[in-house]
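Some structures to go through are shown next.
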Structure I
Amino acid sequence: MPSPTQRFASLPIRWASSAVLGLAAACTGGAPTGPPALRWYVFDEPSGAFAESARRCGAASGGRFSVDIEPLPTDADQQREQLVRRLAARDETIDLVGMDVIWIPEFAAAGWVLPFEGARARSAAEGRLDVAIATARYGGRLWAVPLNTNTQLLWYRTDRVGHPPATWDEMLRMAEALGDSGTIQLQGQRYEGLTVFFTSLLASAGGHILDASGDRASLAQAPTRRALGLMKRLAVSSATDPTLSTSREDQGRLAFEAGGSSFMVNYTYVWPSARANVPDVARHMGWARWPAVVDSLPSKVTVGGLDVGVGAFTRHPDLAYAAALCLASPESQRRAAVRGGLPPTTARLYDDPEVRRVFPFADLLRETLRDAVQRPRTPLYADVSLALMRALHPMAAIDSIGGAAELRRQVARALESRGLR
């Protein structure tokens, strides 16, 4: 086998020089020059707001670091799958993690992210909505800094409806009276959106999926039956879209934009979408608080959003903490709201003129978020959600009388990691 010198002798000088330098670097350990490039694994945000914040945070670090985005798929399940595989393998290249709020307990319990403590925790929580801070907490510790939040509102046609319905019962009556144009758009496919829908209905009825410990199923009979009964009624009503069992947020958005629906429960992104795609529909598009399940109780809608955590195996934890706080700073949140339509987690931004221009319903959104609820806070959330999806789909087959006991049994099995039947 020829020696390195013999091999390099046959190469042009410019290539031989490069090869020798590369060999020298390898022999000295290949120490990188310049500031480290921190990698932020996060969903591929289309407006460019995240990329701009990454660039600005790197520039503001004074040369200590730069931030490179490693885009994850749009689908949340695929995002989680990629991250779980990498973190379980103790991947050192994951410096920053863009986490769906439902992943926090699982990632924290597995030791995949580092906690925010002391001054870092105070900075991460300062000025933020209580529900946003709560999404980042687990086991009495803060595991991430909240970047953006979201929750559903009721959207309706002001040219067909004199006032928004206060309750689901009222909405069903109004929709059925309108006939073909009164269709209600919901999320009924077997996926995470169905768990979100049930969680909101149950909380609005005064119930909880898990007890205060987070280790046992709650699902008290009265509120659970009320939520299941309403889901059954919606599924068999003439006012509900026949495609309910396969409907997600985007299918509902498109159906509402087509003009044949008068009601929709969905996230805030439907507003800029309608304005851009169908201004004639947007002109008659009103918004209101999610309908109540019980007259005497305000609705409580499930919160969503994205938190930024520090990977447990990063080689640059101090820099990663600084980057996370910058990426979720009020200015970064403002940019994501104005450019990407992502609701902020800092309370005062709901009074910002530019944010209010994007969200003319900012006051309603902030009010709804103050009462919002979280999905079950357990490291076994994926199993619990799967149990709920299987028990609740299709909605038309729900047993509104005996279903509460079966649902409780399935959730208990998921918490015991006994699998699903």
Structure II
Amino acid sequence: MASRIIHLAITNGLIKNYQFKDANRLKFGAILPDVYAAGKSTADSHFKIGVCGNNKRTYDFTRFKALFSDLMKNDDLYLGYYLHLVQDILFRHYVYDEYHWNPTVPGNVERLHRDYSIINSYVIKKYGLLDDVEIPEDFEQEPINAAFSFEAFRFMQEMKADFKPVAEEDVFFFTRKMADEFIRRAVSFCMEELQAIYSDAETMDEYRYAWKNIPRVLLKTTLNTRELGGYRIQGEKVYTRFNALIRSDIQKYPSEEDLDFLRRNNITTIIDMRGSQDVLRAPSGFAGAVGFEYHNVPIDEGSGVPESVEAVPDSYLAIATARNMPEVFRLIATSKTGVMFNCTAGKDRTGVVSALILWLCGVGKEDILFDYMLTKECNRERFELIHKNYPGIDMSIVIPNEGYMGRFLDLIEQQYGSVQGYFTAIGITEKEQRAIRSKLADDTG
């Protein structure tokens, strides 16, 4: 994400402040994640993974450390590689969150890379960089090559172009001042990481620094079908499982591609929480579909629009305590396959069930709110249609708001003491609660 020249400038700053064993191996490691073979990408070499239902991205430091932890402490090449990943996460937050750079605007990625080439000469001169990085002897035998394939010689030839001056012109976005500010911050942060590495303390948490992705909708024929996998269990470095529980909106006409996707991932138990009249008017495409077990468990609570914004959390509590809600959870607990559950918009009834299951599995409230609020983005087209067809409806009641779900979670705690207390109160036994947890994550209760 950051340019290789900026990575080298940060590395030079570290060398001035820390005693390394081999400066060349450190510098080579600091650019190595940007070296990849034909047919591969930097996503591979950066250990990129999806979390939070694949709606956020991060770098898998846990896997990198599992493979190379000992080498990080004893070999500067692997230390430089790790610090490159740290710097790239910092850079993402710097340009995305602080400066609101938008890579989805056509041409913006190319413009940013052009900015890099324009300011390279400035960075090279200010930070005393030399075109002196060499490929270590017998690099092909390094353990890192077992993880990825690198075309190091080609990359090193390309990097020489970074040291050639280009014509002066105005930058589009990334200025000299921004480069200096980021390099200073990155050197300081990496110094702290070095101290943590060598003292066996906590290093950068990849989950905390994950960045948001465009919402991932799993089916082609729905707007709001999403994963409950990839959320971290609080106090653990483990995540909820993918392809176990899927939340969705109405599925009237699933395509063959959608059906094949679900069958291939063994997500074949369908729980439709729409009322019987809604199901009659718009039958589910999974009722009678080959290879699927379809259940209609009507949750009439939540099918209408609450009277006011203040009434939304109470309406969620009514959903949670609906007469048929225990059947929904028992079906999830006893299903031998992955489960997809839905209502109409995948917002209220589906949102309540998703929140309660994630909470039961030990996922934090911040992540529960994140999952809930994705519906605001996924259902944008649906909300616009509602506003057009029913102009008298207060859309602030309809559109998700963090406060609605946050207040609902508070109500559960106030009335039941805990999420486990809620499940017990509605008749879900401890054994069934364990089965629900085991469905999505290793049982932590």
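Quick rundown of the values:
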quantity: Read-out distance in nm of label points 7 Å out along Cα→Cβ at positions 78 and 142, computed value 1.2, structure in I, II; calculated: II
quantity: With relative contact order in percent (Cα under 8 Å, 6 or more apart) derived as 15, matching label from I, II; calculated: II
quantity: Source structure (of I, II) for mean count of other Cβ atoms within 10 Å over residues 134-141, computed value 11.8; calculated: II
quantity: For 18.1 (mean count of other Cβ atoms within 10 Å over residues 246-253, calculated) the corresponding structure among I, II; calculated: I
quantity: Comparison of I, II by FRET efficiency 1/(1 + (r/R0)^6) of positions 158 and 302 (r between Cβ atoms, R0 = 30 Å, to 0.05) - largest value held by; calculated: I
quantity: With distance in nm of label points 7 Å out along Cα→Cβ at positions 54 and 398 derived as 2.9, matching label from I, II; calculated: II
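Bear in mind that the values in this text are calculations on the coordinates, not laboratory data. Nothing here was measured: the structure is a model prediction, and the numbers come from that model. Cβ atoms are built from the backbone, for glycine too; each structure is taken alone.
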